[in-house]
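Some structures are shown below for you to check.
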Structure P
Amino acid sequence: MPRPSVEAERRAQILRATCQVIAESGLRNLRISDVARLAGVSGGTVHYYFDTKQDLAQAAFEDCYERSLERRRWLLDSRADSLTRLRQIVDSYVPGTPETIEAWKVWVELWAESPRSPRLRELNERLYGDWRRIVAAVVRDGQSRGQLADGDPFVLANMLVGMIDGLAVQVLAGSHSLTAGRMRATCLAFVDTVLARRPSANVVE
């Protein structure tokens, strides 16, 4: 594969630094100078790639999403059955590694600011709509193979995604009653007891 250009590498470096600043300080406290210092570039270099702080933040959210998908590409492209893939999706989203925790903090900032920003609201709708469609496709595939329960695949996907999101926020908030382990157990129980197709009971005449 051809080596990425220096400009592409520098842009990616700036976006990764932006995500880190957002995760550590919050979107409202995002400063170009902090991003530049963390990325090892000048403030002018950041402005060369992004005209405004809003442009930088939006690009960072998009980059966070793309990197999140890339980390899960192996399971999205897996030949494993859909039930296994849904369990793997749950495992991959439990806030347990520094990388996953940072990504969750970035998403929480997007959600917190979206109600006050039409631009971020549209971005959230686009990115999250894409993710829900991906999960719904896994559900639909499992239904076609007789592995998952009947029902609207988008509704079932929304149920799982909503559960993962809500519980992850509680884990990030430091809940003592809802640890990462309990989040995982709860979401896996949902997959196994609600989404998985139950064997048909034999009818004895």
Structure Q
Amino acid sequence: MSTKPTISFSHLGCEKNRIDTEHIIGLLAQAGYQVDANEELADYVVVNTCSFIQDAREESVRTLVELAEANKKIVIAGCMAQHFQEELLAELPEAVALVGTGDYHKIVDVMQRVEKGDRVKEVSPQPTYIADETTPRYRTTSEGVAYVRIAEGCDYRCAFCIIPHLRGNQRSRTIESIVTEAQQLADQGVKEIILISQITTNYGVDIY
């Protein structure tokens, strides 16, 4: 039986992005991929990027360029993958895959296609996915603290904000789903749970 490649991760941006990264790690680990914090030892590096403001974009670009100069095979996930799809593929031949903000749950399939030699673009035009308590997750926070996403996306169309384009319309998890995940985390020893979303005060208006 062949050994799965080793994958390292670079997390950029907000804590909502952190949760996406944690799910990506959990899904790949469950599928048998090796996870290593050392990018130099990894066969692939997944970079979960941010594209909300200019400074965040520049940080993401610097990270991608540094990895490209080190001849790493890069999987670009997150908001920049959602926002600058064609530009990234054109400018970074080291990018073996793009994974949009609503598509990270397909990461195992993406990696399997990459291993076969495909260059993969898995980016939904309108993100609709939201992970729940059944989605594998490997926490990267300290032992006693965890984030729980209660909703994703935003229905407002503010002229100054790109979030609806990057994250899609609002979609809330059910109260039952959130409570179940909180209980799972408590059973793991988590003492402090931080609820997050794009607009927390709008939680549930789309489903209740």
Structure R
Amino acid sequence: MITHLRGKLIEKNQSSLIIDCNGVGYSLHISSYTYSSLSEEEGKEISIYTYLFIKENQHVLYGFFERIERKIFSHLISVNGIGPSSAITILSSLTPHEIEESISREDIEVFNHVKGIGRKTAQRIIIELKDKISIIPSNIPKKVKNVNFFDKTPTFIKKEALSALIVLGFSPKESKKVLEEILDKNPEFTVENLIKESLKKL
């Protein structure tokens, strides 16, 4: 299973991208969410999470900017009647957090407004996924709700918190300094705790 790729971005558009990894070009299908989240220009190195969809003679690689998006994609294609194309359409219409919130609230209308998703399919999404989707705490600023709060690796926690603070407009240098100070005193902090504490000091 190919879980992620790191290489040079050769081409990028709204629905796909090509990455050169040591001379091998990989074509990945992506959502509009991933497209808009990737700020790197062509020719720059990127790292992207992947999902290899295999069905009979079909092998299709999908790319995701964040692990949470890949996780939701995996959940969506487990729903009866939802294939990879429909899952990508949903992820292009709604952010990962909006999908989680809509499932939690059992809001059928949100999914019903996605192109190609009828009311019955929307109902199946909610029924089949409401016990699988974990909702990110609501007291975290909206811009950082797509951060994966469940990885416990210190390096990952610091990296995710730093990315979130930069998205919120804080200086990378100052944010990094504050994060290191907090982690030195509180090494057990999760990403959520780290972001909340950092916001008090920045």
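FYI, it's all coordinate maths here, none of it is from the lab. Every value quoted in this text rests on a predicted model; they were computed, and no experiment measured them. Cβ atoms are built from the backbone, for glycine too; each structure is taken alone.
Some notes on this structure:
- Comparison of P, Q, R by distance in nm of label points 7 Å out along Cα→Cβ at positions 7 and 31 - largest value held by: P
- Structures P, Q, R were shown, and helix-only ellipticity at 222 nm (-39500 (n - 2.57) for each DSSP H run of 4 or more, over all residues; to 500) at -10000 was computed from Q.
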